[in-house]
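What follows is a set of structures to go through.
What follows is calculated from the coordinates using simple rules that are stated; it is not laboratory data. Quantities reported herein were computed from a predicted structural model and do not represent experimental measurements. Cβ atoms are built from the backbone, for glycine too; each structure is taken alone.
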Structure 1
Amino acid sequence: MNILLVYPEFPDTFWSFKHALRFVGKKASSPPLGLVTVAAMLPKGWQTRLVDLNVKSLHKRDLEWADYVFVSAMTVQRQSAYDVIARSKAAGVKVVAGGPLFTQEYEKFPDVDHFVLNEAELTLPAFLKDLEEGCPQHVYCSSEYADLRQTPVPLWELVDMKAYDSLSIQFTRGCPFNCDFCNVTALLGHRVRTKSAEQLIAELDKMYALGWRRNVFFVDDNFIGNKRLLKEEILPALIAWRKDKIGFDFITEASINLADDEELMEMMTRAGFKSVFVGIETPDENSLAEAHKNQNKGRNLIESVKRLQRAGLQVMGGFIVGFDSDTPSIFQRQIEFIQKSGIVTAMVGLLQAPYGTKLYQRMQSENRLASDPSGDNVDGKTNIIPKMELDLLKRGYKEILSQIYSPRLYYQRVKTFLSEYRPVKQTVHIEIAEIMALLRSMYHLGLKGKERLEYWRLFFWSLFKCPEKFPLAITFAVYGYHFRMVNELHVQ
């Protein structure tokens, strides 16, 4: 069999970092971990090729080579997925589809020949067995959850590593919390399932052997779901592995209660973790209660963020407006929170109800669903009918983004963060891409950009006040350019 693995294109979104990646000469943030993992599960004699539409085009010759097209996607890639399926069918190639988009919406894709849904470790073997016997079914699904200790090392050799800024790795699936707007538990359950330390090291060894020396994103929805295992096995293994390595800065996602555990923060930074995405959502206690975001309730959220920053972790934050409990004061409160916390990378979205969530079920029972979820956190859209008047909600949302990503407030926030941030001292690994990014930032932001005055203020402030943080200051200047471009595209 010749299997063509196709990853649909992402639109220009907050997390695409499309405009920032140009500064370092990269085409996409990270390759499709799911597809290269599935590739490792296929029979050894099969031939596999990967086409990531975020870094290259799908050509007629690719489809002529293929016996099957395997496509995996998230909700935000929906339109590109339709295009991939249509092109494959027009070329006479059968399509096998899986991943979050199809697991939640497979009925909307009538042209797909076979759906391999839920977790591939459970459903792909059954499909492959039936295919070998000549009787493949239309839909394969499972209500069980996979044992991650059976997951193989991804076939990273399929990937053009020069095109990406980071690679990905997965330690856990599932989350112990119960936020009603989040579809993680609907897809992956509450029980936190883990890989072994040996598996993680094997995956990192392969990346290293293939020449990778940049960022690695632990894509866990909550990396700290099993703290005991982290402290006793995983982090000690990562610390030991990374001792003689260059590069390999780790990024992940975690709940805010990480800030309560000094030992865990210290071990994570020693292991190489530099950034963590945290779902802050809102400073409003009533809205947190409404969303069942219990881990955020009753705490000083700004102080929690600053504890993480002082421990050496950059905090990326998720924020939401449009809860039933929100009043018009929430817009200014969100702006003030983001500025005071020094969260530079602040993703603010309107509340959406993804399929499978408790919020979706509640909105459905209250007849308040207005459309399908877009899957884009910052496109200024909501698929629910909010309690607040919709025009007021959208105006307030636009005001948040126009304020927090205005050059003045954005660069001010960068300084707030850098003043608080206490990074772990280590040997700095600088590639030619970073040098080129500095020169491009000086030209595009310092000479041509609307923010040039703020750019040079930050440039010299960081150079003389905290020179060890100067590269990070430039990185954030470039991020700010991307965020403003996305903001102008979606909500202006």
Structure 2
Amino acid sequence: MKKIYTSLFMCFVMLSATAQRYMTPQFSSVDVQTSVAYGVNATVLYYSVLNEAVPEALVMDVYTPSGDTETNRPVILYFHTGNFLPFPQNQGTGGTRTDSTAVEICTRLAKLGYVVASCDYRLGWNPIAPTQEERVNTLINAAYRGVQDCRTAVRYFRKSVAESNNPFGIDPSRIAVWGQGTGGYITLAASGIDNYTDILLPKFTTSSGIPMVLDFVNGDIYGTSVGVNPTNGDTLCYANHVGYSSDFTVAVNMGGACGDISWIDATDNPIISFQVPTDPFAPYYTGTVIVPGLNLPVVEVSGSYEVQYALSQYGNNGVFQLAEGYIPGQPFTDAANLSNNGFFGLFPFNRPATQPADSGPWEWWDAATNPGSTNGLLTNPDMSAAKGKAFCDSIIGYSVPRIACAFNLQDSPCYIGVSEEEEMSFGVFPNPATTSFAVRANGRIAAIRVSNNLGQVVYNTNTNNQEVAFVNTSTWSSGLYFVELISTEGNSAIQKLIIE
């Protein structure tokens, strides 16, 4: 095992060999502003005692690079694990915004130059309910609240720019969400749920035909409307930051699953997923969620493989292909591509046959003081800080160039250069090229035309209005070419391409 961890660490060292903001560490330390309130909403966590939902502050810890003078930084919102239950009552080893893995990843991202917020969200459901229907009912409501809170945090940052003079120094057009375990369920659902009707599925409907989530009771899918229980007048949702967009650019999922694969469609943002294929609690393909520790079945969901397969069918993750040739990150790409079936953005962590249930190899804790340690060691018996950080190396190394591409950051491996034509700009990757190249535009591409240095058209095709397209050049002669892109609006731009 020591050799494996050392190898992963060396990969991270390779990634750090060049100095590009958001791609390699730029700062030696970070500042953390703790318990920042990003909203207020109703929690049901104390319902059994108080017999009502009560307002709860939604808080986060905000990580920023120490001494940074940049004031227009992308922001990443991190959502921790915990089974939608408080720690340590969840019988797990974590479930707070200060878990070891959460702190490690948030710190590393801030050292790259990002603003990172480790966010709490509302908890509460009944995993030991006597019937599966009740378990499903309470869990889908918990997940729905998590989606509302995720989107509330997104809007909070945009509101802070518009109304509070941008106190965190962020770029409101570049926001990502990142979920670990239960947080992965939140980020996948927030990526996929576009309309309230997405929730109206048979598996989320009671035996009496009533939807388990009612928008007039639970609030809308964004958390921007008041929800009230008509039976007792109990307020279950308060509106937060109305009028600001809840959209984000890219999502990361570590070990979560999607409540229903129908939520994934062509309108969704690109997603990066990490998962152990033999995870016993969250299925890698499609299967039933199991309550950890209790082994009670809850509801059928779709794991990382199914999510990334669906995204590949729609072309949503095409932008990640542009990061495949990023040389400092190549060891991570190669490791992922060994078993990801060619799905851009999917990194399966295959565990040894002796540890198939090691569902969170990136996690570690203090075994002497953590009350859930005994349960945790059942599936992660060789848990250690060295092991957890080695997996964080791979997670960061694989994610960083892909997030940068999704954000179109200037130091990313697929930044769109400014064309002489103001109406349209695009980038060509790689350049020089050998057997193929990709183009990424700042708008929808209607057609691509390529001419050689004699003015002869060697390639001419219409596209399906995507922002990313790929061209096979394996039969082309070496030399200088001119790539012309035509947008759906009729604008065009030309760039030079070298074929070696």
Structure 3
Amino acid sequence: MRSEQCKLLLSPDPQTQASLVAIRRWIKNRGRNVSIRTLMQLHGNTIRRLCPCMLMSPMSVAQYLPIENAPFNLVLFDEASQIPTAEAVGAIARANAAIIVGDPKQMPPTTFFQREINTDDDVEHNDMESILDDCITLGMPEHYLNYHYRSRHESLIAFSNRYYYGNHLITFPSADDREIHICYRNVHGIYDYSRTRTNRIEAEAIVNEVIRRLKDPMHSGQSIGVIAFSTVQQNLIDELLQERIGRNQQLLKAAYGEEQTEPLFVKNLENVQGDERDVILFSVCYGPSEDGKISMNFGPLNNAGGERRLNVAVTRARQEMVVFSSMTSEDIDLEKSNALGVQGLKNFLYYAENGQLPEDAETPCNTTVNQLADHLATDLRKAGYQVDVNVGRSDFRVDVAVLDTNRPGTYRLGLLFDGRGYYRTPMMRDRELVQPTVLEHLGWNLARIWQEDYFLHQEEVTNEVLERLLCPPEKPVDR
């Protein structure tokens, strides 16, 4: 128990002890006769000392915390892109300071069930879509969090990093990231545009893949999420899945068992934000109808903010994404739709099909090869090793990477030079601790090489690297 709580319980102050008695009585009666708001109004100071950190939604704050009491020191909003300003104001009023955390490239609050009452004449005083947008437009102090940790393979975030974030995210290549970890499967399904607006063939293909993975010992330890473009396709996949695994207790246990910290989910673009899984199965749903025609109506992607929904959907995977589609990127005609969400879908399908980013999504990034690293790579190639230089898809790169001949597609050793990228990282903690630690968690065997050392003692450094390749130590050894 925290020392502050111990002091509170042992406090000789009669008022404090009376508050503790009232709180215990309320807990014993399971909240009968006294509302939470009344309890907070009468004994809020004591409760805040017992529970200094409270996790609540903005609506719960307005409902349960009276504004008359002394404010909290700090209110912290997470996923602020989905919180309307009107709902956030009440929580802000109950604190001395506020931190607003969110991503303007992710989904805004849904307004599907709300009536639009703003008028063009009052645009100066209208709220933005979210409290995050209002804070940005007001010019409040900002800090950009640019490290990305979710994706254990850089290819899973590369599309969004280039297309939506202008390559500002710092992502890290994994030791087996030579191949893209997004798989495209064209199931040649039929989109029932006129009636159900579902794609049954595609839904069945996804259900078959889920069951295959649940049965396969190689994949059974991976958590699975299914994302559909629409609610009707989500419901169809969920129904088919329950029919197939509902009668099999072993499959039910593998998908939803109590030991599963991340059970299987089936969601759509509108409600998947905040979720993540090891493997994401993505159902595009849209495609050719029975007569072979493809409509350029892709549901929410055609609307304003559709690109933000796509960005959320394609960044939910940690290890692998499988895209199930009944059409290709060439089937999407941008002359018939100029929506940013439709453009993003075309580019994402191209990326999944070809394993490389579309040209219009390319933005400048660190492609400059360190000359000393290139020289060392040449010496290692002469010694018979396969070597790549400047490995990575963002501004952070592994300067020299030696391939493992026993495990195709995997790097055996990564060498980091203290070049331009090293000194461009302002914090020593990031350079010497965070970056190497993340790379080691992604499977890298690393060594640090100082440029001055290599320049003055080239042959010795090269021989040390060759010795390490012959008999790699358990722990990285830096020069």
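Assuming 3.9 is mean projected area of the Cα convex hull in nm², for residues 283-330 alone as calculated from a single structure, say which of 1, 2, 3 it is.
Clearly, the read-out refers to 3.
Taking distance in nm of label points 7 Å out along Cα→Cβ at positions 315 and 459 for each of 1, 2, 3, which is largest?
3
Supply the structure label, taken from 1, 2, 3, corresponding to distance in nm of label points 7 Å out along Cα→Cβ at positions 139 and 203 with the calculated value 3.0.
1
Can you rank 1, 2, 3 by Rg/Rh (Cα atoms, Kirkwood Rh) and just name the one with the largest value?
Ranking 1, 2, 3 on Rg/Rh (Cα atoms, Kirkwood Rh), first place is 3.
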